[in-house]
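Structures incoming, each one as structure tokens.
A short reminder: the numbers here are calculations on the coordinates, not readings from a lab. Owing to the predicted nature of the structure, the values given are computational and were not obtained by experimental measurement. Cβ atoms are built from the backbone, for glycine too; each structure is taken alone.
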Structure 1
Amino acid sequence: MEPLDVWQPDPPAWRANPFASPPPAKFRDRIWLHVVLFAATVLTTTGVGAGYYANFIYGLTNEAPRMPLVAILLRGFWYSATALTILTCHELGHYLACRYYNIDASLPFFLPVPISFGTLGAFIRIREPIPTKRMLFDIGIAGPIAGFLVTVPALVAGLAMSTVFKLPDPAPGGMIVYGDTLLLKLASYLIFGTLPAGYDLNAHPIVFGAWFGMLATALNLLPFGQLDGGHVTYCVLGRKSSYVSLVTVAATAVLSLFAVSWVVWTALLLLMMRLVGRHHPPVYDEDVPLDRARMALAVFAVVMFALCFTPIPIAFQN
């Protein structure tokens, strides 16, 4: 009886050569560092969330808080849990896609700050080149989709817990105004209808967590360089995506005339362009077009960006 002709893969070079070292193991992380950064971000976002909750309860009455400080701090979790769940799902979308394609990547790094939103966001490190367009597209778009799928129900739940109030006349100055997004306007209309003149939304802290998630989604989907939107744009347009990156920087510079926050973002984009260049790192099948399913997802990425984007994220009302 003839032996079966069974294909066997060639042994790795390090096995064929007894003097060669095996390749380093993938997906190895300093777990303690990720835990510490995440815990610190929970603390900073909860502190910010406590401020949102106190304003939600007492901001309209100008009364001194009657609730114990510890109770207010605990209710800061409404905001922190929402914002961090969206960020975690976003980054795990990238990470799990990397695991699926065996592309070495780190666990998410969270960035705590004690002011503003309580965090600068989160990121993963991809430690090796992504070889194909399909892999790059799937890894790039997995994060925004995962985060968006959590943002929508969180926004609806937060609005359901919000109230409508009559604006004082005259309106008080020194207020921070958060820009409306199309998604926020649509969800608010479905729940409250058209608000009468002189009335506004008293947003629950969950709404602010969802708003932060929308902001993070929109910024990541900017069609620039190696942002998530840059990956998608490169997969669709190839080398022409470099021109889109230049247009994006020009657009953020124009927006800087209307909102100071865009000055910071424009500076970051210019710094990224200076460090890594405006051309996206190539994949070997750069000229192969995407399939229809991924082109449909690219269109969905544009829809997500449009729903989550606001030209003036934060303004100060005098």
Structure 2
Amino acid sequence: MVDSTGADRRRMIVWAGWVVLALLTLPFVGGWLYFVVVAVSALVLLRVPAARPHLSGAGANRSVLGTIGALYLAVVLLMRLAFVGFGVDQTLGLFLSFGAALLLGTVGPVVHAVRTQHRSLGSLGLRTDNLPSTVALGLVFALVQFSLTLWGSDLPEPEDWVPLLVMALVVGMFESVFFRGFIQNRLTEQFGPAIGVAGAAIAYGLYHVGYGMGLTEIGFLTGLGVVYSVAFAITRNVLVLWPLLTPLGSFYANLTAGDIDLPWASILGFVDVAALMMASFWLAARTHRRQAALAIASDTSR
């Protein structure tokens, strides 16, 4: 949505304001009603000329859609196996399935982008070319979220919240890359930003069936998915969501629910998963640089 033109700057301001208002609505509206409120207000805003993005896309690519579907199904099934199949009573199986889902949802899109499509990590929202606007918006959104949730809260003992924070950071990276950088960007390229936002939000909400959540929670999370997807669409950079906005929301939700009890040792497991994610980013970046160098060499030798 953002480039150097005045129209796109105005569009960024309008949609950023919408994200702030949608976050401010969180304490007052829940469940499916939250989804209805954010979805209807976003559709209304789309009719405002100053807010309307370019809606066209390149058309359906069955290979890309098939990859999205296969990875999404595998991630949801692994989550379901972890939280419903194994459950909290079988810790090893739960963590292995959970970790596999996080890695598949992060490494899978990276391999597909770089190895299959010969594209950079920027196509997954892992970019550094628009950092000032991204960081500024990320801080604004995170401050709003923080003021509504953790501001003034008394944290429990460190052993009760530090593992939850580490988990929120790792899961937040997975969700940002998989749902926004991968699913949303690919759908946007093919069908335009409106379908990209809607598709990513619905996929995000429904994937929580893997956690064993009910319809009311899924409805609320689909609405929250719309908010996160719009926030990402403004800059198409995952840093607008991570490491502040989405981890803050997840951390607060898990902390207040009080139904997840993680030992200190779990931090090592999440750090291992994060290290593998980062290693895949580094290897992918190196591979893309090599591909670019070979392409240049091939062009100059003709």
(request) Tell me which of 1, 2 gives 4.9 when you compute distance in nm of label points 7 Å out along Cα→Cβ at positions 74 and 274. (result) 1
(message) As an exercise: mean count of other Cβ atoms within 10 Å over residues 50-57, calculated from one structure in 1, 2, equals 20.0. Which structure is it?
(response) 1
(request) Consider the structures 1, 2: one of them gives -18500 for helix-only ellipticity at 222 nm (-39500 (n - 2.57) for each DSSP H run of 4 or more, over all residues; to 500) as calculated from the coordinates. Say which. (result) 1
(request) Assign the value 29, calculated as relative contact order in percent (Cα under 8 Å, 6 or more apart), to the correct structure from 1, 2. (result) 2
(request) For the read-out distance in nm of label points 7 Å out along Cα→Cβ at positions 186 and 202, a value of 2.9 was computed from one structure; give its label from 1, 2. (result) 1
(message) Starting from the value 2.3: which structure in 1, 2 was distance in nm of label points 7 Å out along Cα→Cβ at positions 162 and 242 calculated from?
(response) 2
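Among the shown structures 1, 2, from which was the value 0.85 of FRET efficiency 1/(1 + (r/R0)^6) of positions 66 and 194 (r between Cβ atoms, R0 = 30 Å, to 0.05) calculated? Walk me through the numbers on the way to the answer.
Values: 1: 0.30; 2: 0.85.
Source structure: 2.
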(request) Give the label, chosen from 1, 2, of the structure having the highest value of Rg/Rh (Cα atoms, Kirkwood Rh). (result) 1
